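Presented below are the structures under discussion, each in the form of C-alpha cells.
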Structure P
Amino acid sequence: MGKLVVRILRWFAPCVAAWYFLAPAADGFVASGARVLANLVVRDVVREVEVASGIVTFVTAMAAKGQAGVLTVDANPRLFTYGFALFAAIVLGAKWRSAWWSLPLGALAVALVAMWGVAFDVLGHLVRSAPEALYARGVTQGVVNFIALGYQLGSLVLPAVVPTVLAVGIAWKEIVPRPEGSAGGP
C-alpha cells in the first residue's frame, strides 16, 4: 500500500499541472451545463453566460429590489473541477490497465460535478443577494432550501468525493491487497 501512495503522489503534481493548463478548455462546457441546471431549478433565471479569463458571468433575468438593470453573478468553474487532478493521479498511480479509457470518464464525471457546483453557486448567490426577486419569480421556501442543500453539496462534498470514489472504484484491484499466494493482477 505504501508503494501505491508514493506512485499516486508522484502523479499528483503532473496531473495538477495538466488540469491547470487544460481547465480553460472546459470552462465553456461547464458554464453551459450550469446554465441549464440553474434554469431547471429556477425557471429561466439565467439569460446568458459569458466566459472570460477563467471567470464565468451569468446574466440573470432578475433585478435587485429598487435597482435598475439585471443582476450578474460571477463564478469560477475551476473551484469545482480540481477533482480531475485527484482522479487522474489515483488512477494513473494505481497503474491500472483501464487508466487511459477511464480518464475521459473521470473528466465527464468531474464536469458534471462542476456544473452542479457552479449552478448552485450562482443560485446561492441569488438567494443571498436578491431573495425578494427570487420570491417574486414564484420561488418557494422549499426551493430555497433545495438551493442551500445543492450549494453545500456542490461546494463541499461532491468536488472531492465523486472523483475519489470513482477512481478508487476503477483501480480497486490494485488498491485492495491480494491474499498471499494468489495469482493474477495487473
Structure Q
Amino acid sequence: MKLAKMKDSSAIALNETKVRAKKLLKACQQDEPLAKQRVATLMAKLGISHSDLQLKHCQQVITRELGFIDFHHCQRVLSGQVILGDDWGGLFHTKQCDTLLNHWFTGYLAAREFNAQAEGTLLLPYKKQFFVVERRDYCNALNLQIIFQPVDNAGEPTILRDLVSSYANADWHSFALAMVQHKLPKV
C-alpha cells in the first residue's frame, strides 16, 4: 500500500465499506453462493429471506466483518469522530495478529510510552484498549507495506508509529482503507 495524499482522504475507508456493502447486496441478488453464505447468519437472526435483504443488512454484515458493532459505529470511527475512551472497534486486529508478540495496554498513555521506548513498533487501537506490535512483523503478517510519513523536519521520510496520535489524518485513513481491503473478501 502506498500512501497517497488526497484532497479529502477522510472518506476513503468509509466509502470502501459502502461500496463493498452494495457489491455484497448485488452478489446476493444474483444468487452467488459465497455472498449468500456471508449474510446467512444475519438473515437467520432477523428471520428474513433473500428477497427481503436490503443494503442496511449488507452494511451490518460488512461492519461486523471489520470488527465494528454496527454501521453507525463504523461511520464514527472511520470518519474521525471517536476520542480516547470510546470504542475504536477491531479494524486493526486480525487472527493473523494472534501469532505475533503483541503488548497490550488498557490506557493510551502507557501504550504511547512503551511505543516511544521501543524501536520498530506500531501502536494501534483495539476497542477500548491499545496494542503495540513489531511493525515489520505486523505488516508482513497482513501483507501490507511498511507505512511511511514524509513529515520529518529534514525532509526525510519517517515511519508511522502511532495510529492513535495520527487519528483522522490522511495516513491514518489510507492505513484504515488498506485494512478494510485486507479484511473483506472481494465479493
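For distance in nm of label points 7 Å out along Cα→Cβ at positions 11 and 35, the highest value in the series P, Q is held by structure P. Out of P, Q, which structure matches 17.5 when Kirkwood radius over Cα pairs in Å is calculated? The read-out comes from structure Q. When distance in nm of label points 7 Å out along Cα→Cβ at positions 91 and 107 is worked out for each of P, Q, structure Q gives the greatest result.
With Cα Rg over 2.2 N^0.38 Å, for residues 83-162 alone computed over the structures P, Q, the top value is the one for P, the highest of the group.
Structures P, Q were shown, and helix-only ellipticity at 222 nm (-39500 (n - 2.57) for each DSSP H run of 4 or more, over all residues; to 500) at -13500 was computed from Q.
All of the numbers you see were taken from the coordinates with simple rules; none came from a lab. This is a predicted model, so every value here is computed, not measured. Cβ atoms are built from the backbone, for glycine too; each structure is taken alone.
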